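Q: In what follows, structures are represented as structure tokens.
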Structure P
Amino acid sequence: MSAKDKILYFIWLHRTGLTVGALGLVLGFYPLFQDNPYFLGISNLIGIYLIVTIGLNLFIGYAGQISLGHAGFVALGAYGSAILTADLGWNPWLALIIVALLVGLAALLVGIPTLRLSGHYLAMATLGFNIVIYTILIQWDKITGGPSGFAGIPPLSVFGMPIDDELRFHYVIWPLAIIFLTLALNLVRSGLGLGLAALAQNETAASALGIKVSRAKIQVFVLSAVLASVGGSLFAHCFTFVNPHSFSIFTSLELVTMVVIGGLGSVWGSLFGTALIVLMPEYLEFFETYKDIIHGLILVVVLTVFPQGLISGLRDMARLKILQRRDIAQH
């Protein structure tokens, strides 16, 4: 094997780690080239949503389930951290961890009966969960602030230094996002990840192979809820203000759209889908005005034309074109 072949083999063998490392370098140097607080804020928002969509993609894309209520878990994370830190004076990092564990427990209690359902029945059940959480946030105004929202949330801090601007938050949120991205990439290649892939294809066949279907569903549901809670807590401490309208059923639809566009069962697709949906309103004014309608249309079109997701579908189409050209050239 030549030196060139060895290098190419090394790159192929460690492609995931090298790609993650390259992403880390790009994000590490990004503020040096773009120091505008507004654009850094958009980048931070992408990082927050990425953490949420990674978990949601594990549930929808890999486990083959459906959730139209994940914004409810994001809301629990955001308001849980807000109440513990602003009202009770807890350390924000401790609040983030405790709330994530409590949200995971809530997901376990919700998931045990709910995940017995499937298809549109499961979708409706998760949608109902989101509506219940949203209604509580609106009606329980003495605790949550009601429709006016919850203000005065303290920022995160590292070694006593408050993370109170977009630049500092960039160097907190993106390392966390990359860590969760790396863990998800390793998870989907593990035995649990392969079991989830089998579960998504055929539950009966997966059960015949020895996979405990109910347990696997609950495990990935709880994991996705914990990641949603972490994203919600980071959202609260980043903007120091939360409002119930940020966690409505339309937000859940937006999260599903991010997953679908990036590709069902593609961890990297979560990054592309999240970035695209967050950035589009910044460059297309009409998208911001009609975004809820557009999200619905995108879901219908993508799931009809590219059931595996937009990015994955375009990639597969490009590969097919290349193979067809090779066949034509050989003949």
Structure Q
Amino acid sequence: MKLLVTGGAGFIGSNFIRYILKKYPNYQVVNLDLLTYAGNLENLKDIEKNPNYQFVKRDIADKDLVNDLVKDIDIIVNFAAESHVDRSILDSAAFIHTNVVGTHNLLEAAKNNGGKRFHHVSTDEVYGHLGPDDPAFNEKTPFAPRSPYSASKAAADHLVMAYFFTHNLPVTISNCSNNYGPFQFPEKLHGLFITNLLEGKKVPVYGDGMQVRDWLFVEDHCEAIDTIIHKGKIGETYCVGGNTEKPNIEITKKILELLGKGEEMIEYVKDRPGHDRRYAIDFSKIKAEFDWEPKTNFDEGMKQTVEWYKNNQDWWREIKSGEYLKYYEKQYAR
């Protein structure tokens, strides 16, 4: 099988490429990534010389390029997305360009090249937020996005399903909960807090820190996507969760504990606008159909994540200094 993985230089995409090439040595992967601020080829340094791997630095909204690539592949796995809520609040234009226009372009290419198999990686944030006693999100939960980011992802999800119903395109969607693990860009909670503490800086906790998220270790997410692209029913959506609902303050305190730091390193800051209070995922559908469930428990996942950042300080220090962008601007200048 030959896969076109979009956004493969990002956090989840790079973990997925590594997972696929390890599990399926005969598969080929084309990684299409524009290398915007969160794309980093250092994430794939260990497999860059694999003869079954190819990297293409271009925009998923580039119609001619995408159409040419799709002619020769079996399945598109779309990770490419702007994904940071705070950035979408400050400037949403990039989110519409990549998450909506880019997804539409990929769907058009899939349709125009014989109806290629298409898997779209989405988020639980399209469903809005939950009260403390509300049942978890599932595949039938109505969409109710509350940020420009989640609205752009909801629009993309709708487009994917529209191409299934209108053009009979063989699609699947996965809506996942919050991921964490190795290679996560250090602006999200785990990466930012761990690296700040390793630098001797405080960690900024929004509001009271009681925003609850369902945390999914990235390797478990990769396994779920692998399951869906090989076994998933065409035209279906699958919710993928970590079975680990935790408030942000508990995650923060666990990171402090693992790094031997005290709570004086917490700095409570003003909450962001429209901050969703709780997300939770009911993944009973994918469990019932394919016997998938997350394998990594909270303590083990947190330990692995902290250790990875401790052992890969060159990786994240270059990101936080901006040096990695200068390198790729020279290396892959158009």
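Q: Name the one structure among P, Q that Kirkwood radius over Cα pairs in Å, for residues 109-180 alone of 15.8 was derived from.
A: This value belongs to structure P.
Q: Now for a different question. Thinking of P, Q, which structure, once helix-only ellipticity at 222 nm (-39500 (n - 2.57) for each DSSP H run of 4 or more, over all residues; to 500) is computed, gives back -25000?
A: P
Q: While we're looking at this one, here's another question. For structures P, Q, which has the highest computed value of mean count of other Cβ atoms within 10 Å over residues 133-140?
A: Going through P, Q one by one, mean count of other Cβ atoms within 10 Å over residues 133-140 peaks for structure P.
Q: Follow-up question, since we're still on this one. Of the structures P, Q, report the one carrying the highest value of distance in nm of label points 7 Å out along Cα→Cβ at positions 21 and 149.
A: P
Q: For relative contact order in percent (Cα under 8 Å, 6 or more apart), the calculated result is 17, so let me know which of P, Q that is.
A: Matching structure: Q.
Q: Right, next: Comparing structures P, Q by Rg/Rh (Cα atoms, Kirkwood Rh), which one has the largest value?
A: P
Quick note: the coordinates plus some simple rules give every number you see, no bench work behind them. Because the structure is a prediction, the values reported are computed rather than measured. Cβ atoms are built from the backbone, for glycine too; each structure is taken alone.
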